[in-house]
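Colleague: Below: a set of structures, written as structure tokens.
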Structure I
Amino acid sequence: MGASPSSRKSALLEALRTLILILTAMSVSDLAKACLSTEFDLSRTPLREALREIAGHGYVELTPSRGARVVEMSHTTLRDFFLAALMVYGAILRLAAIHALPGRIDAFKHEQIEFRAALTSSDVATKALADNRFHAIRGDMAGNTSLRPSFHRLLIDYTRISMPLSHVTQRWLPSLPKIIGTGTMRAPDSFALATGAREMGADAILLGTLPYSVPTKRENALSALANDRAANLPVMLYNYPGRMGVNMGGEFLDRVGRLRNICAIKENSGDIIRVHLLARDYPHIQMSCGMDDQTLEFFA
């Protein structure tokens with residue numbers, strides 16, 4: 001006896017979600033209703049219902065003249081994602097912590113174990129889907145009906161954005177170091193990026209001064225120390241006082257230079273005297289040239 005129509009419809013929903021998240025050919029073309037109907041042995045009516053359902057969750061858009069089409073992944077999508085993601089993620093995580101009931105915590109721990117196991121897989125899609133489920137359960141823990149739709153749409157874009165990076169990291173550039181920047185407007189967001197860099201398998205992080213905040217030398221050092229703890233990866237400092245308004249001077253380097261992970265600095269101050277100071281007083285910190293007109297001096 002074959003599967004019931006409801007079971008076939010559920011299988012179709014899951015298959016469509018997976019195909020969209022892992023960026024298969026369907027992610028850029030109209031969904032062929034007739035082919036899907038044949039594959040899942042469904043009539044057009046339950047198929048249309050399935051497409052309407054995933055459209056409601058942000059996976060596809062329905063156009064009267066063209067049918068169902070996967071939502072686009074464009075520069076507008078990337079811009080909107082990065083503008084909204086940190087705000088929505090922050091709210092979801094705070095609410096998840098408040099509403100963390102024992103049963104939900106157990107489910108979260110189970111998903112965390114599954115995610116860690118998936119990270120050892122050589123299959124990029126397996127990692128991406130496990131990552132998606134790991135984040136989704138935090139949205140369920142938050143229990144907020146107003147935030148949930150926005151959060152689940154963000155997860156769609158997050159998973160699709162991370163797929164190309166995972167492909168590059170695993171398949172095309174396995175022998176080159178992957179350095180992820182943690183620059184952002186707010187210190188907590190920078191710490192989150194540092195943690196994410198570690199989870200994504202980065203080899204190091206690029207750490208600069210928070211823009212516009214103009215921290216004191218002590219505040220800048222404390223921020224660097226917190227990023228180091230969050231990532232626990234080799235750190236390349238990025239000194240760009242002309243843009244950030246703060247120089248990573250001697251007091252800063254004396255505080256953070258003793259850390260095991262601080263191993264390099266991209267020097268973009270334009271001060272040739274500082275280049276000699278770094279080479280003389282901090283020989284254990286490798287220098288990278290950040291000023292094109294000083295390349296010769298860096299190699300001297």
Structure II
Amino acid sequence: MANDEFKEARPTPNNAKERSSSRSTFPRSAPNARKGPPPKTLPLAECALFFDVDGTLIDIAARPSEVVGDAELLQLLRTLRRRCQDALALVSGRRIADLDRITAPERFTAAGLHGFERRTAGGHCVRRAPPLASKMGEVRRVLAQLASAHPQLLLEDKDYALAVHYRQAPHLRAVVERAIRGLPDLQGSGLKVQQGRMVAEIAPRDASKATALAEFMDEPPFKGRLPVYVGDDLTDESAFQWVNAAGGLSVDVSRRQSSCARTHLASVGAVRAWLHALTEAGAGGRA
């Protein structure tokens with residue numbers, strides 16, 4: 001990304017259990033219980049807010065490049081960031097450079113590529129050790145051939161990750177999964193298969209949204225706060241698990257019954273309405 005120089009990060013232990021706070025009063029539910037909405041008020045001055053973007057703050061578009069943040073969303077994020085004293089971050093499968101495009105002219109603390117790269121609240125950019133370039137080149141060639149053979153597929157090249165979207169052709173899911181299964185020795189090359197909503201992705205093996213949260217929560221201004229995570233996809237499950245173990249609030253924005261998030265909102269519109277209510281309530285009280 002322009003003007004950002006990434007440095008290699010050292011892995012941070014995923015020690016959510018050590019962070020679990022007796023202060024937490026967030027909802028708890030059994031894994032298969034019907035989930036209710038999140039609390040109407042939160043002590044924002046004591047919270048660390050983490051948001052997925054696509055499908056959570058912004059509706060999913062046919063093509064990732066078509067997504068742009070609207071003025072209402074940017075003002076809402078600015079207000080939330082001020083209320084939680086800068087302890088707010090975007091946590092996405094997109095590159096941070098792409099998040100900056102969506103939120104321009106604003107730049108938020110962020111994790112991109114499912115935690116592979118991060119920009120801290122202080123503006124420092126860190127990146128995990130990259131997968132083997134030779135293997136990425138091989139995967140890129142195979143998936144480019146697949147997309148060429150099936151024009152309804154969309155290949156999204158994120159440099160250190162490759163995603164095949166089949167949203168425009170759900171019937172090609174099996175074709176995509178079969179092609180990916182045929183890729184040899186992904187794990188040995190520092191890669192993994194990451195499934196999402198109408199997408200299959202080859203991504204760096206040792207990064208996840210949970211590792212991103214663990215690293216942010218070791219740093220100011222997030223450290224010592226109650227984590228709140230809102231997401232909509234399979235890729236958010238690791239973050240939900242981490243937040244649950246830390247005594248925080250997990251909010252799912254999908255219709256998946258199997259999500260381990262402890263609360264639920266039905267849509268992007270419902271997420272925004274909830275966040276607006278939080279800001280209007282000010283610091284609020286505990287639910």
Structure III
Amino acid sequence: MIVISKKLNKIHSMLDGLLLRNEKVMLVAVRQWFDVMLKQIRRDLSGSYFKKDVAGEFTDWSKINKDGMRTVKPGAMAVFASGGDLANKIFAVSEGFDMLTVDAVKQVDGICATLVREVSQETKEGIRAVIKQGIKDGKGMSSVARELRPIVGLTETQAQSIVNYRKMLEEKHPKMSAKMQDYKTRQYASKTQTRRLNTIARTETARAQNAGYAQSMKEMGVEQLEFSATVGACNLCAGMNGNKYNVDKAGAIIPGQTHPNCRCCMLPVVGGNAISTPQKTRPSELEPEPNLAKKVEK
């Protein structure tokens with residue numbers, strides 16, 4: 001069976017604490033982008049893009065994606081750099097992590113581009129569902145545009161759940177005023193968007209932080225990182241506990257091969273075994289620790 005410790009080791013605890021702090025940075029960046037996206041979509045719904053063809057484009061997604069890169073990148077760079085700095089701290093390296101190398105900038109650009117592209121596509125399908133319902137209900141585009149604030153950033157499934165929630169109120173509470181139905185729907189939508197924002201922030205924080213951490217480990221000569229499942233890990237992550245990965249690939253494991261909101265981490269491997277506590281010297285000068293792998297046969 002797989003045995004997971006009931007307490008985080010020191011390095012995992014440091015990485016987890018940094019993740020929670022960095023989430024706030026990424027949350028601000030993503031929320032700013034959502035606001036920029038909302039303004040652009042509202043503007044285009046009233047302009048030449050929208051032709052009441054739900055299958056067509058209703059906004060300038062190219063501009064939205066460019067704005068997304070510009071808005072999200074500073075936060076992602078800060079998170080990436082903090083992961084690199086923490087890796088240096090683990091091995092008592094006094095020099096700061098160099099965030100401006102070609103490889104580092106390329107990785108951050110890739111992380112941001114993937115985030116912007118995927119969220120934009122999901123938002124497109126989600127808003128299309130809302131527009132479709134608005135047209136069916138006989139609403140004008142100005143009215144639909146005013147309802148979009150809590151819809152921006154949602155997946156199609158999440159957006160459709162809001163449409164369905166409004167229908168449920170109309171069917172099960174026919175005596176409820178339209179004003180109250182609108183209010184309750186906005187509340188439901190706002191809560192859904194908050195959950196979505198938090199999921200994106202935590203997931204993309206983990207992605208950027210782990211990438212920077214792995215890059216710094218590589219620059220210090222660490223060749224492998226070991227997966228460390230968090231306390232109360234899901235079955236997927238528990239099954240990966242103790243797995244070792246080449247440092248070139250390890251930075252993309254969390255959340256690339258795990259799941260959104262993942263709080264697992266990677267430990268540096270020296271001499272074939274994982275290091276669980278901060279060191280006072282560089283990896284090349286260390287004596288390896290006892291094996292920390294948690295996989296034990298019954």
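Computed from the coordinates by the stated procedures, all read-outs in this text should not be read as laboratory data. All values reported here derive from a predicted model rather than from experimental measurement. Cβ atoms are built from the backbone, for glycine too; each structure is taken alone.
Colleague: Given 5.5 as the derived value for distance in nm of label points 7 Å out along Cα→Cβ at positions 178 and 266, which of the supplied structures I, II, III does it correspond to?
Modeller: It traces back to III.
Colleague: I have -18000 for helix-only ellipticity at 222 nm (-39500 (n - 2.57) for each DSSP H run of 4 or more, over all residues; to 500), calculated from one of the structures I, II, III. Which structure is it? Mind showing how you got there, number by number?
Modeller: Values: I: -18000; II: -8500; III: -21000.
The structure behind it is I.
Colleague: Further, regarding this structure: Work out mean count of other Cβ atoms within 10 Å over residues 210-217 for each of structures I, II, III, then name the structure with the largest result. Please report the intermediate quantities before stating the final value.
Modeller: Details: I: 14.2; II: 24.8; III: 27.4.
When mean count of other Cβ atoms within 10 Å over residues 210-217 is computed for each of I, II, III, structure III gives the biggest number.
Colleague: To continue, here is another question. If FRET efficiency 1/(1 + (r/R0)^6) of positions 162 and 226 (r between Cβ atoms, R0 = 41 Å, to 0.05) computes to 0.70, which of I, II, III did it come from? It would help to have the intermediate numbers written out before the result.
Modeller: On the way: I: 0.95; II: 0.70; III: 0.45.
The read-out was computed on structure II.
Colleague: Hey, another quick one. With mean projected area of the Cα convex hull in nm² as the yardstick, tell me which of I, II, III scores highest.
Modeller: Values: I: 20.2; II: 14.4; III: 18.3.
Largest calculated value belongs to I.
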